[in-house]
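Computed from the coordinates by the stated procedures, all read-outs in this text should not be read as laboratory data. As the structure is a prediction and not an experimental result, all values here were calculated from the model. Cβ atoms are built from the backbone, for glycine too; each structure is taken alone.
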Structure I
Amino acid sequence: MSKLCIKGLFEDNKSFYIYANDNVIEIDCIDNTAVFEVEKNSKYRISIEEIPESNNHTVLKVIFFILTLPVQALFRMFFTDTEWFKNAQPFIAYTEPFYVDVRGNTSITFSLSGSKYDKLSKTYSSPRIQVDDKAVETRCYCNKYSIANSYFQWVKGIVSALLVLCAVMGIIAVSAYKAEPFGAALCVSVALVFLLICIITCIVQYRKMKLLYKNLLRKN
């Protein structure tokens, strides 16, 4: 018996299924190598399939975010970049089967070039998988959760920043209410203006998310 080792080079949030004939092994960023026990002097059919990103805005996760909002505000308030969509990876890549000749212990390495957002076409490029620095035939399909996950991750940052601002304005308003009622009213007004701005921004970005997904379906 010999060993066939298939190592993956990819981002930390990715995971893959590696197929060798009828055997399958799951790999991720922690354990990024699939090791198969194979017959020597044999040919094996290999395929690589990216595991789809799951839904990160379920009801339970939203409730958890609300319950831990004060703590999360400290970590998320700085992640409010309106170009949140650049981080999305809306395509799931997989290879057409290819064959590897096993003459003894054999190692191959694959890498994933992820999707990139194009401002001109307002859509994403298709991902590519390379094996030992050689392109293999790569297919892809749409992962509907990726763009929505990136959007809601951004919304959490907006909500966190707004929470911190309202808390600061509230403390100042309460402290200044007796001595300076006008100052307290001004603090409340500032908080309400920022609340309105945040709501409008979230609506605009939500429409952008829907448009991106529509363009994605059209391309796919």
Structure II
Amino acid sequence: MQEIEELSVGGSVKLKGPVKFGRVKVAGSMKVEGNAEGEEFHLSGSGKVEGGLKVRELKVAGSMKVGSLEAGELYISGSLSVEDEVKAELIEISGSLKARRVEAKEVRVSGGASFEEMIAERVVLGKKSKVRGIVVGRAVSLGRDSEAEVVIGELVKVGRGAEVERVEAFEVVVDRDAYVDEVYFVNQAKVHDKADVGQLVRVKSLSRKLPGDLNEESD
């Protein structure tokens, strides 16, 4: 295993994994053939880790591709593409994220994200943000004019002008001018009289278990 305490890349560098590092800053181009793990990875250029990347803090302001990712804190203002799964404590996306699956404690999106499923305790979609895939969380908030496909949660708040194809929740709040094609609720649904809800159905349980197995009745 290569061990690097500190590395600053302004040109182009290629490393053969496994690689262990302290702090890495990439303004140029960096490629790791294999796995890498370390403390801090800050990228403003372009980067590729062909295997898995495990890091305490990852900041992506440029363009990065990773096989799989495990991080404490993940900040994306550029673009990040993960072939398999992302696991993190905190994810903030002002740029774009594409992954097969996302799992985190808290996710904040002000840009865009695409995935098969995102599972988090708390998800906040900011104004005009867009996500594609299934979002499963305890508390999910959709900001003004945001867009989502399927949202499943304990409490789901759909903000003014937001658009969602399907919402499933114990409690749902839909603000004015919001559009939801289908709403399935267990306990309560508060829908503004100027919201557009295609179908409103009370159900006994949700189709998916929530983080922490709050929805024990789900199959």
Practice prompt. Identify the structure, out of I, II, from whose coordinates distance in nm of label points 7 Å out along Cα→Cβ at positions 160 and 192 was calculated to give 2.9.
Written response: I
Worksheet, complete the sentence: Across I, II, Kirkwood radius over Cα pairs in Å, for residues 24-127 alone reaches its greatest value in structure I
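Among the shown structures I, II, from which was the value -0.78 of log10 I(q)/I(0) by the Debye sum over Cα atoms at q = 0.14 Å⁻¹, for residues 96-207 alone calculated? Don't skip to the answer; put the middle values down first.
Values: I: -0.78; II: -0.46.
Structure of origin is I.
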Worksheet entry | When Kirkwood radius over Cα pairs in Å is computed for each of I, II, the largest belongs to | I
Fill in: When relative contact order in percent (Cα under 8 Å, 6 or more apart) is computed for each of I, II, the largest belongs to
I
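Looking just at distance in nm of label points 7 Å out along Cα→Cβ at positions 8 and 168, which of the labels I, II belongs to the structure with the highest value?
II
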Worksheet entry | Origin of the derived value -14000 (helix-only ellipticity at 222 nm (-39500 (n - 2.57) for each DSSP H run of 4 or more, over all residues; to 500); candidates I, II) | I
Worksheet item: Taking FRET efficiency 1/(1 + (r/R0)^6) of positions 56 and 104 (r between Cβ atoms, R0 = 30 Å, to 0.05) from the coordinates of each of I, II, which one would give 0.10?
Response: I
